[in-house]
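Student: Once you scroll down, you'll see the structures, which are given as C-alpha cells.
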Structure I
C-alpha cells in the first residue's frame with residue numbers, strides 16, 4: 001500500500017509510519033522536523049514542510065508525489081495543543097493559529113491531492129473526544145477538532161469514491177501529553193489532573209503500543225458510513 005501521513009517526526013505519526021513500514025508498505029511522511037534516521041528506513045519518503053505554509057504546500061506536495069497516482073490511506077495527523085485555559089483568557093490570534101494547523105492545513109492538503117487527480121482509498125483525520133464534549137481548558141483545541149470532524153464529513157459528501165473518517169485515538173503518551181503534564185495544577189481544569197494521573201499507566205499507552213490499535217481501527221472503520229466520527233474505544 002501507499003500511505004501518506006502528516007506529522008511523522010514524533011508521536012502517533014512517527015509510530016504509525018514505522019508500523020506501516022514494518023508491514024512492507026510505502027510511507028510518504030510530512031513534517032516540519034526531519035529525522036535523519038527515518039530516511040534510512042526502506043520504503044520511507046519524506047517531505048520537510050511546514051503545513052501552514054499554505055502557498056508552498058501545493059507546490060512541494062505535487063513534486064513530492066509526482067510519481068504516485070494512488071494513495072491507499074491518507075492520515076491527517078499533524079496537530080497542536082498550544083495552551084490550556086479558559087476561552088476568555090485565550091487570545092484570538094492563538095485560536096486562529098490553531099485553526100490553521102488543525103483544520104486549514106488539512107484542507108490545503110486534500111484540495112491539492114484531489115486537484116491533482118490522485119486516487120485516494122481512505123482519509124483518516126486524527127480527531128479527539130474533545131471535539132464532541134466541551135471540556136473546560138481545552139478551548140481552541142476542542143473547537144478545531146470539532147471543525148475537523150465537520151471538514152471530514154463535508155469532504156465525504158464531495159468525494160464519494162474515497163472513504164473518510166474522523167478518528168479519535170484515545171489518550172496516548174505523546175509530546176502533547178508531556179506538555180499537559182508540565183502545566184501547573186489548576187482546579188478549574190479537572191481533565192488536566194486526570195491526564196497527569198494517567199501517564200505511566202495502561203490507560204495511556206505509548207505511541208508504539210497504540211499504533212497497532214489504530215491500524216486495526218483504520219481497517220475497521222471502512223465498514224462504517226463515510227464521514228463519521230469514531231472513537232477507537234467504541235470499536
Structure II
C-alpha cells in the first residue's frame with residue numbers, strides 16, 4: 001500500500017477548497033442538486049450498482065450519498081434483514097436523502113450520518129460492500145489514500161468496493177482540458193477533477209476485478225475491487 005499520491009496520481013490537480021467550503025457548497029445546492037446532475041449521473045450510477053450486486057441481508061455503506069437515490073436502491077436490495085449506512089459531509093444533503101427514504105418507506109433499513117470519510121464511524125470488518133459515486137475525486141490528492149484505507153478497514157475480508165469517478169484514463173481531449181482549467185481557475189464552479197481511480201484503489205491494497213471506462217462528457221471510471229481474504 002502506498003501513501004505517496006505521486007505513485008498513483010501523476011498530473012492530477014489538487015483540490016482547492018477546504019472541507020468547510022465544500023460542506024457549505026453542498027449545503028447550498030442540496031435542494032437543486034438533482035436538477036444540476038441527475039441527468040448526467042444516472043446511467044453511470046445504475047451501471048455501478050449492477051457491478052456492486054447488492055444482495056439480501058447485506059450491510060452496505062455509501063460514502064457521499066447526496067440526495068439519496070442510491071440509498072433507495074441499496075435498501076430495496078438488502079431487504080428487511082439488511083442495513084444500508086450512509087456518510088455525507090453535508091447536513092442539507094442528509095435532509096434531502098432522509099426525505100426521499102421516508103417517501104419510499106425505507107427509513108428502517110438505512111442509517112445516515114454527517115461525517116468525514118477519512119474517519120468512518122464504523123467498526124473494522126463490519127461492511128460487506130462500499131459504494132462511492134462521483135465522490136472520491138472531491139477529496140484532495142493526499143486524502144485519497146486515507147479515505148481508501150478507511151474503506152479497507154471497515155470492509156470484511158472478501159468485501160467489495162465500487163467507485164465511480166471522473167477519470168484521467170480514456171481519451172483526454174479538449175473537454176477534459178477545459179474541465180481542468182475551470183477547476184484550477186474557478187474552483188467554486190468546478191470542485192472536482194479527473195483522477196486515476198483504479199490506480200488509487202490498487203495502491204490502497206485492493207484487488208481490482210472489473211474496470212470500465214465510460215464516457216459522460218468526460219471519461220468516467222467504474223471500478224469494482226475486493227479486499228483480499
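Read the figures in this text as sums done on the coordinates, not as results from a lab. Only a predicted model underlies this, so the values are computations on that prediction, with no experimental measurement involved. Cβ atoms are built from the backbone, for glycine too; each structure is taken alone.
Student: Work out which structure the value 0.90 belongs to, where FRET efficiency 1/(1 + (r/R0)^6) of positions 84 and 164 (r between Cβ atoms, R0 = 25 Å, to 0.05) was derived from one of I, II.
Tutor: II
Student: Here is a follow-up. Tell me which structure, out of I, II, gives 17.6 once mean count of other Cβ atoms within 10 Å over residues 172-179 is calculated.
Tutor: I
Student: The value 1.1 for distance in nm of label points 7 Å out along Cα→Cβ at positions 52 and 100 was derived from one model only; which of I, II is it?
Tutor: Here the read-out was taken from II.
Student: Oh, and also: If semi-axes √(5λ) of the Cα gyration tensor in Å, for residues 12-75 alone comes out at 25, 14, 13 when worked out from the coordinates, which of I, II was used?
Tutor: II
Student: Comparing structures I, II by Kirkwood radius over Cα pairs in Å, which one has the largest value?
Tutor: I
Student: Compare relative contact order in percent (Cα under 8 Å, 6 or more apart) across structures I, II and report the one with the greatest value.
Tutor: Sorting by relative contact order in percent (Cα under 8 Å, 6 or more apart) in descending order puts II first.
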